[in-house]
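For reference, the structures are reproduced in the following blocks.
None of the figures in this text is laboratory data; all of them are computed from the coordinates on show. For clarity, every value in this text was computed on a predicted model and none was experimentally measured. Cβ atoms are built from the backbone, for glycine too; each structure is taken alone.
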Structure P
Amino acid sequence: MARTQGRRGHRPSTGTPGRPRFWGRHAVTAALANPDRTVRKLWLTHEAATHVEVSTDLPVTYADVADLGRLVPADAPHQGMVAEVDPLDDLWLADLLERGRDDQRPLVVLDQVTDPHNVGAVLRSAAAFDALGIVTQDRHSPPESGALARAASGALETVPWVRVVNLARALDEMAEAGFWRVGLTGHTDRTLAKVIGTQRLAIVLGAEGEGMRQNTEAHCDELARLPIGDKVESLNISNAAAIALYAAAVR
């Protein structure tokens, strides 16, 4: 099996180069609790400090709400907590597939989904339904950032995220590992319930508006739609991912 490697968050967000700043209670406390995450700096209000356990060797600056507001984008809901972190280490797709070899947990594959809020929300849904992980294309997905971590509500620290160079090759690798690759699209009459099967499942979703690329569709075993009514043209990608993950959980 070829080893397809991902690259994690090497582009800077708000913070120093290569070190994004996370904000909000869920994102910051989850980062502090993750043994694989290196937190470099921490800013807290005295009130927020009562809700978090901090290692004695971590530099902590206590500040008021207004001072913390100047460390993050305007109007970011920091809840009295800001942390500057190192991006998580790269993951190998083959290692993730091997990790889930003996269970039925699904994978979520995102084809050129670039909005950090959407990717964060998908991570949150993946955590809620105990997905094996998510897979994105390196050049067409957002880096780790405060906005993404906030939307993920802690799931960025718990759900494996693999970035790959070639998504089609990664889908082939999933097929070799026994995954049934189902692409969600509105351009088919077959519903997800009819094609979901009993094999290990990889749920493939494209960007809002454009959908999956043709080459990505060609590397799916089945294409399926969600049975939504005519009053709504489509669902937000994170909502679609949540519904598909629920369907995988109850099949």
Structure Q
Amino acid sequence: MVLLEVRGLTKYFGGLAAVSNLDFDVNQGQISGLIGPNGAGKTTVFNLISGFYRPNKGRVIFKGRDITGLKPNKIAALGLVRTFQTTTLFHDQTVSQNIAMALHLDQRLSSFGSVFNIRSAQREGERIQQGAMEILERMELAEMKDELAGSLPHGFQRALGVAIALAANPELILLDEPVTGMTAVETTTMMSRIQRIRDQGITVLLVEHDMRAVMDTCDRIVVLNFGRKIAEGVPDGIKENKDVIESYLGSEESE
């Protein structure tokens, strides 16, 4: 089933098209990749899908609903959540506290109820702590629950950023360069975590420059160049596509 539909998406900045007439689908239960050279428009596409930018033309349809122009918080509430290239953490808080604070955004009790219904507030606190541990276990961070986020190695900080996004209970998660700056071992571990997220029922759309990670993990790939789609298909087909090789893969290999 198609979960996300992008139709004719176009965005201009200063008269220049950062994204031009873009069409693609993201199928439920898959890991899809959005790749292309620097400046191809990938992050702009994420910003358009997640509501941080409003397109000049085109539509974004999620679960059959037109979400074009909705605010980011409204889109997130529908189950479409994104991460960013730069991970934002509460560095002076523990790993579990970071997740708990994200879960508090979904807290069912009002502040009034928390004050005047202590038993309900306690149950809510227990629910949040249990939810935080479940997320940390999914991301293989449970053993680090009491460590300060700021003291974590880079790879684990990136994993914690994804865990915080999972606290919003997404159906579709957009991951913006999830393995940037990682070692080969950290990259392999993170991509395994992303596959586990997919296996647990969350659809994934990612932007990433690490071609080995993309080709080994994604079910389907869309390739952009200068804001336009130049190819779409399964990894093996993308590797052999002449336009992709000339505009992207070839330049990567020659460096």
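Out of P, Q, which structure matches 0.30 when FRET efficiency 1/(1 + (r/R0)^6) of positions 137 and 225 (r between Cβ atoms, R0 = 35 Å, to 0.05) is calculated? Matching structure: Q. If distance in nm of label points 7 Å out along Cα→Cβ at positions 193 and 217 comes out at 1.0 when worked out from the coordinates, which of P, Q was used? This value belongs to structure Q.
Out of P, Q, which one gives -0.28, -0.73, -0.83 for log10 I(q)/I(0) by the Debye sum over Cα atoms at q = 0.10, 0.16, 0.17 Å⁻¹, for residues 89-208 alone as computed from the coordinates? Value -0.28, -0.73, -0.83 for log10 I(q)/I(0) by the Debye sum over Cα atoms at q = 0.10, 0.16, 0.17 Å⁻¹, for residues 89-208 alone corresponds to P out of P, Q.
Structures P, Q were shown, and helix-only ellipticity at 222 nm (-39500 (n - 2.57) for each DSSP H run of 4 or more, over all residues; to 500) at -11000 was computed from Q.
Can you rank P, Q by relative contact order in percent (Cα under 8 Å, 6 or more apart) and just name the one with the largest value?
Structure Q comes out on top.
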